[in-house]
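Student: Right after this note come the structures.
What follows draws every value from the coordinates through simple rules; no lab data is involved. Fair warning: this is a prediction, and the values are worked out from it, not measured in the lab.
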Structure P
Amino acid sequence: MCKTLTKQLEVNKMDTQILRDPLIYPSVEVLENALGCAAYEAFNSFMHTITSADYGLTYEWRYYSDGKSWLCKISHKKKTVMWLSVWNGFFKISFYFTEKNLCEIETLGIADNIKEEFCKAKPIGKLIPMLFVVNNKQELLDVLTVAAFKMSLK
């Protein structure tokens, strides 16, 4: 097999959402195996931080038949703050905002490339997605900044 095709197959494998079996709950062992060492360490740190008294968020794993995968809904009281999905070697955090939040997001202390990607994002109905791909702890600071902002919205 040529090197280009091999590399493409590796990329496709990396970009595969996992946790697709409705009978296999995303337990600690399942998540450790799916994410690998560094990403699981980031995941574990993230979950401990958001469930601490500082954030007070709760989470719920649920299998969604429409997407045929397990997703983690992270909430503050009854308000959904973000969604988490597990991929091969990393996890994704998804926030959804309305157009009225654009100016406020521009002032957040997060990386400029995140703001640029958000501005380019294609709306899903009336919601604009902000996505984070996380595979190590260093990538969590911006996620936590956005989470605090999302929690402050009415």
Structure Q
Amino acid sequence: MTRNTLVFLAAGGSFALLAGAFLFQSLGYAPCEMCLWQRWPHAAAIVLGGLALTFGNRIFVGLGGLAALTTCVLGFYHSGVEQHWWAGPSSCTGGGPITGDLLAPEGPRLIMCDQISWAFAGLSMPTWNGILSLGLVILWIAAYRAKR
């Protein structure tokens, strides 16, 4: 495959994962703080993919790979927090502070990072993000090594 094809697939994969995150949010699965962290590198990978396709510069390809690696690591870290293998940020785990409008009729709402809100085949959303993003990292590496 050509570099451009691989970049298109990698950036398109980030687009698909980001679109999936927003779809789940529209279905009522509100994201926690760590879920939101995982979205930013996907957005960066999409932009970097566009820059790589436009300018043909391998630096953008390498940076796209780093963005995918970042969300991959965040996904696996978040998965470990959900499984209680290690502590997560105090702002959204077990004893985190309550935030939001204290006077709102429904009360304040904090989406906890250490609770699994959805799983498929025994794997949570952050775990799936980690696995699929690892595949994207492999695509970015292949794109970096490919000829134009």
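Student: State the single structure among P, Q that was used to calculate Rg and Dmax of the Cα atoms in Å, for residues 20-75 alone, giving 12.2, 34.
Tutor: Working: P: 12.2, 34; Q: 13.1, 40.
Computed on structure P.
Student: Sticking with this one: Given a value of 39, 22, 9 for Cα extents along the principal axes in Å, for residues 84-123 alone, point me to the structure among P, Q it was derived from. Intermediate values should be presented prior to the final figure.
Tutor: Working: P: 34, 20, 15; Q: 39, 22, 9.
This figure was derived from Q.
Student: Starting from the value -11500: which structure in P, Q was helix-only ellipticity at 222 nm (-39500 (n - 2.57) for each DSSP H run of 4 or more, over all residues; to 500) calculated from? Present the calculation step by step, with values, prior to reporting the outcome.
Tutor: Details: P: -11500; Q: -22000.
Of the structures listed, the value fits P.
Student: Going by volume of the Cα convex hull per residue in Å³, for residues 60-139 alone, which of structures P, Q comes out largest?
Tutor: Values: P: 132; Q: 120.
Once volume of the Cα convex hull per residue in Å³, for residues 60-139 alone is worked out for each structure, P has the highest.
Student: If you work out relative contact order in percent (Cα under 8 Å, 6 or more apart) for P, Q, which one comes out largest?
Tutor: Biggest value here belongs to Q.
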